Structure formats: structure tokens, C-alpha cells
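Given below, in the form of C-alpha cells, are the structures.
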Structure 1
Amino acid sequence: MLRIHFTEEDLARIRLSDEPDPLWETLLSLHLLQERQAPPMFAAWRARVGRQLDPSMRPLLALAPPKGYSPDFLTPDVGAGGLQAGLDAIRHTTTTTFRRDLSVLSAHQPHLGGRFKALAAGEKAAVRELTGTIERYYETALQPYWMQIRAAVGATRVSHAKEVAGGGLEALFSGLHPDVRWRRPVLELHGFNIHRDIRLDGRGLRLIPSFFCRQHPTVLRDPDLPTVLVYPIDPDQVRLAPARRGTDSPLAALIGRTRAAILEATADGCTTTELARRLGISPATASHHASVLRDAGLITTIRIGTSVLHTMHPRGELLVNQ
């Protein structure tokens with residue numbers, strides 16, 4: 001059992017993530033991909049990703065084994081900024097952190113040997129290779145489904161917001177997961193093989209509902225890192241069917257995967273920042289692709305204060321619905 005100790009200040013600093021965290025979803029999907037007995041609702045996703053997994057992505061499977069420890073540096077606490085912000089944080093990870101986390105991983109996975117020696121030394125080429133591999137995996141395994149993932153996590157967040165409004169933090173914690181018990185001022189997390197106390201001491205706690213988190217909630221190993229609690233969303237919200245668009249669609253083949261995803265997202269009306277968060281790309285990249293789509297007459301853009309709102313043009317609707 002893990003016990004998270006709150007002060008009154010911590011209770012005022014509880015934050016519920018607005019969006020799914022791309023790097024946590026990446027890590028936990030890697031776990032799920034390797035599970036021998038994964039939930040049936042993920043069968044189609046596992047089969048598709050298994051077929052498309054490039055050999056260059058295999059090192060990620062070793063970094064994220066289905067059981068036990070995965071390096072904390074794979075999930076820096078900047079997920080709210082999207083995939084690119086997370087990858088940038090990994091690029092700026094210190095050599096000390098790489099060495100420490102990989103040493104812990106090697107202790108749990110002795111067969112790794114010196115496989116990640118260059119990364120443990122913080123060599124720039126190895127770090128670039130890691131972030132590039134994570135990005136390619138995300139584009140293969142998550143981006144085609146990101147709208148569904150985002151919608152499911154969003155529905156769970158709305159449900160939790162209602163719980164807080166109706167019954168406060170006690171109702172929120174009671175509804176997070178069967179393994180979670182709130183015994184003020186301590187949050188107990190059952191189902192762990194270790195006993196550990198985590199004292200927040202004013203740092204607060206970020207709650208991250210996750211699409212790919214299964215069975216039990218999870219936390220970072222290092223107690224000095226920003227404290228997060230990642231937990232499974234409501235199983236009733238899990239609906240993962242092969243994307244109608246994405247990497248294999250005629251639309252993506254015509255205009256590219258990212259532009260196809262942006263075009264479809266503008267059906268709801270999105271700012272550049274929202275497009276970036278939905279797709280896990282940088283705002284600059286989202287702005288560039290939106291400009292290309294606007295110049296092609298597929299979307300329209302209007303300025304609202306300091307933001308710009310992108311909406312789908314009728315020409316875009318015709319293309320999407322072909």
C-alpha cells in the first residue's frame with residue numbers, strides 16, 4: 001500500500017488534468033501492448049499496432065516492461081503542454097537522472113546489460129534517438145486514436161467535476177478507483193507490492209485520468225519529483241475502434257496524417273493551442289498546417305482577442321465526408 005499524506009495547503013493544490021497526458025499514455029500503452037492477457041476492448045488496437053510496429057521502436061519495449069519499474073524520465077510533468085513539450089523535457093533531462101533511472105531499471109531487468117549505456121551517459125545522439133523513437137511510436141499507436149482517447153478522458157473528467165461539486169474531495173477520491181481509499185488527511189493506494197509513505201508537504205497533487213492505465217493507479221518512483229497520481233478512466237468510457245481516418249485513410253494519404261487530423265478537429269472549432277494539445281504537436285507546427293489548410297480553402301480562421309479560431313469550410317466537409 002502507498003499512503004499519500006496531505007496538508008491543508010496540499011488539499012488546496014489538487015489539480016485534475018484537462019487533457020490526456022501524451023507521454024503517460026505512451027508509456028502505459030507500451031505496457032498494455034506487451035501484456036499477455038490484455039482486456040478484450042484493446043484487441044483490435046494491439047493487433048494493428050503490432051503489425052505496424054517498426055523494429056526501431058523495439059527499445060521502447062525494453063524501457064517500458066509490462067510489469068515493474070519504468071524510468072521516471074519517460075513521463076516528465078509537462079504533459080499538459082502536449083507531446084512536443086514532453087519530448088523537449090526529456091531532451092533536457094540531466095545525465096545524473098538518466099544514469100540513476102536506468103540503473104534502477106537494470107536492477108529490475110538484469111538481461112538489459114549495457115543496452116542503454118549511451119543513454120545513461122547522456123550522449124546527445126542517444127537522447128535524440130530516444131525522443132525520435134517515442135514520436136514515431138506515438139504517431140503509429142496513439143495519434144490515429146487521439147480523438148477517441150481525448151473524448152473518453154474528457155468524459156471521465158466531467159464526471160469527477162460533478163462529484164467534487166456535489167460532495168467535495170471525499171466524493172472525488174471515493175470515485176477514483178476501487179483501490180483508492182480516502183482517510184483524511186491520507187490517501188491510501190492499495191494493490192502495490194511495496195509499502196511507502198509520500199508526504200506532499202505543500203507540493204499538491206496532479207490527478208491524471210488515463211485511457212491506457214489498467215488495473216491499478218500508478219505514481220512516479222522518485223519522491224522528489226512533482227507528485228502525480230495516474231489512474232484508469234471509467235471502463236464504460238473505453239471505446240477503442242480502428243480510426244476511420246488516420247494513417248491508413250485516403251484523406252491522410254492525400255494531405256498527410258497531421259493535416260487530416262487537424263482538418264477533422266476543426267469540425268468542432270479549435271484554436272491553434274487546442275489543435276496542438278489534441279494532436280500532441282507544437283503550436284508552431286499546428287499553426288503551419290492550419291495555414292496550409294486555410295490557403296487551400298479547407299478551413300476558415302478568425303481572430304478572437306489574442307487567439308485564432310479555426311473552423312472547417314464547406315469544402316473541407318466535402319473532402320472529409322468523401
Structure 2
Amino acid sequence: MTAASAKGTRRAGPKRRLGRLRHGAAGPLFIAPFMVLFLLLFLTPLGYAAYLSLFENRLIGGTTFVGLDNYLTAVKDPLLREGVLRVAAFFAIQVPVMLLLALLFALALDSGLLRLAKVVRLGIFVPYAVPSVVATLMWGYLYGPDFGPFAQLGRELDLPVPDFLSSSWMLGSLANVVTWEFVGYNMIILYAALRTIPTELYEAAAMDGAGAWRIAWSVKLPALRPALMLTLLFSVIGSFQLFNEPKLLRTVAPSVIDSSYTANLYAYTLAFTGQQVNYAAAVSFLLGLVIVIFSYAVLIIANRRRSS
């Protein structure tokens with residue numbers, strides 16, 4: 001090696017190390033804006049809510065540190081317990097129907113047998129693009145016992161029409177609204193998962209003599225398990241956060257939907273109507289714990305079925 005080449009190698013060494021340092025610093029720089037916003041908009045309010053849940057605003061003595069007393073009170077609160085159980089019943093009714101419809105639509109679209117498949121897919125997905133407030137107002141009008149089209153049609157045909165806003169029908173009516181809103185969203189997730197299945201699997205199954213139904217049962221459904229698990233977890237979280245639909249329908253059915261109809265509505269009422277901010281923060285954290293427990297239970301059950 002000549003002296004010139006050795007000198008060039010020595011110069012290239014620091015430049016290469018500097019390039020590696022710059023390349024290594026690029027990742028944190030790209031992540032930094034997200035981390036800052038995540039800290040300011042999520043972790044900071046969450047920490048402040050946790051701080052508030054440890055205090056109580058009393059008439060005598062002002063704001064007082066009470067530790068975990070708000071949580072103990074919330075655990076024993078019958079209104080919160082009834083709200084959580086009602087949402088759990090809503091989950092048991094609504095989620096299986098919604099995911100089954102989403103699965104059937106996704107399989108039908110993936111089969112290639114539907115005419116105007118793009119129009120059908122868009123038509124199923126459009127309700128998800130409608131804001132939940134608008135969707136609830138629309139269905140509230142349809143459910144109306146006096147002015148709703150179902151009631152008017154029943155009177156014209158002299159047929160009995162269920163009171164969709166009664167206490168016995170309300171949970172099903174809410175489930176119908178949420179199902180109408182989110183079937184398209186879940187269908188898109190399942191349909192996208194179906195499009196990633198290698199065509200070689202279909203060809204191999206067809207060579208073995210499998211028909212369309214057999215391919216759907218033995219090839220498509222097993223490949224959809226991760227996507228189905230994802231939609232199920234989203235449904236768990238969404239069900240226990242049920243708020244907009246009962247909040248708006250409460251205006252047309254105040255005798256059925258009270259301030260504690262769902263746990264989320266109960267926490268909202270405590271904070272913004274009852275001005276019990278500290279207790280509402282404790283209720284919110286307990287609701288978050290319930291969501292975590294249910295989600296973890298779903299994961300455990302799914303993993304056991306997969307391993308068995």
C-alpha cells in the first residue's frame with residue numbers, strides 16, 4: 001500500500017463513522033414528533049387523571065387526599081356495576097352478529113361471484129364514514145314510535161310495531177345502530193386479509209378436489225384468524241367505550257336511558273353534570289382496567305384454541 005492510499009483510507013474512516021452516527025440519529029429524530037405529541041396529548045392527561053382520582057373535593061376542608069378511597073367506592077357502586085354488566089350484555093349480543101356479517105360480506109366479495117363488487121363494497125363501507133352522531137340521529141328518527149316510518153307503516157297496514165325505544169328493545173336497538181356503523185369497517189379488514197392469501201393455496205386445494213365451500217372453510221377461515229382476532233379486540237374496546245349512541249338516544253327515551261346506562265356515560269355524567277371530577281377519574285380508570293381484563297381474556301382463549 002502506498003503512502004497516498006494509506007492517507008486516503010485514514011481520511012475515509014472518520015467520514016464513514018460520521019455517516020453511521022448521522023444514520024443512527026435519524027431514527028430518533030423521526031420518532032421524536034410522535035413521542036412529544038404522545039406525551040403531551042395522552043400520557044400527560046392520563047397522569048393528571050390518575051392524580052385527580054386520589055383526591056376528593058369536600059365541602060369542609062376543600063380538596064383532600066383520600067388515596068384509593070374513590071376506587072373502593074367505585075368498586076362497590078351499584079350504578080357502575082349495572083352499567084358494566086349492561087355493556088357486557090351489549091357486547092355478547094352485538095359483536096357476534098357484526099363480525100359474522102362482516103365475514104360473510106368479505107367472503108362474498110373475495111369469491112369474485114358478485115356483480116358490481118366495487119359498488120357493493122363501497123355501499124357496505126359507507127355507513128362507517130357517516131359520523132356516529134348523524135347515524136344515531138337518523139336511527140332515532142326511524143325508531144320513533146310517533147313520527148318514525150316504521151310506526152307510520154304499521155299504522156297504515158294495521159300491524160303491530162315493536163317499541164324500539166322501550167326498555168326491552170333498547171339494547172337491541174343500540175346494537176343495530178353500532179352494527180350498521182361498523183360492519184363495513186370490519187369487512188374491509190377481513191377482505192384485505194383475504195387478498196393476502198397466496199393463490200397457490202387455492203390452486204392446491206382445487207387440485208385436491210375441494211369446492212368453493214371447502215376452500216372457504218379449510219383455507220380462508222384459518223388464514224383469517226389473526227384478522228378476526230384483531231377485529232374482536234377492537235370490538236371489545238369499542239363496546240365498553242359505548243357513549244355517543246346512548247347519549248343521543250337519551251333525548252328521545254329519557255325514561256329508559258338514564259345517566260348510568262353505560263359505564264362511559266356514567267363517568268361523563270359524574271364529571272360534567274355532577275361536578276365529581278375526582279370520582280369520575282377513578283371510575284374511568286376502573287373502566288380501563290375492565291377493558292384490559294376482557295381483552296386479555298379474549299387473547300388467552302384465542303391462544304388456547306390455536307394451540308389445541
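Before moving on, here are some points about what is shown:
- A value of 0.25 for FRET efficiency 1/(1 + (r/R0)^6) of positions 44 and 116 (r between Cβ atoms, R0 = 41 Å, to 0.05), calculated from one of 1, 2, originates in structure 2.
- Value 23, 44, 25, 8, 1, 0, calculated as P(r) over Cα pairs in 20 Å bins from 0, in percent, assigned to which of 1, 2: 2
- When distance in nm of label points 7 Å out along Cα→Cβ at positions 76 and 220 is computed for each of 1, 2, the one that comes out at 5.5 is 2.
- Computing FRET efficiency 1/(1 + (r/R0)^6) of positions 92 and 252 (r between Cβ atoms, R0 = 35 Å, to 0.05) across structures 1, 2 gives 0.90 for structure 2.
- Origin of the derived value 0.80 (FRET efficiency 1/(1 + (r/R0)^6) of positions 60 and 188 (r between Cβ atoms, R0 = 41 Å, to 0.05); candidates 1, 2): 1
- Which of 1, 2 leads on FRET efficiency 1/(1 + (r/R0)^6) of positions 68 and 228 (r between Cβ atoms, R0 = 25 Å, to 0.05), largest value: 1
- Parent structure of the calculated result -14000, given that helix-only ellipticity at 222 nm (-39500 (n - 2.57) for each DSSP H run of 4 or more, over all residues; to 500) is the read-out and 1, 2 the choices: 1
Only the coordinates and a few stated rules stand behind these numbers; no lab work does. All of these numbers come straight from a predicted model, not from anything done at the bench. Cβ atoms are built from the backbone, for glycine too; each structure is taken alone.
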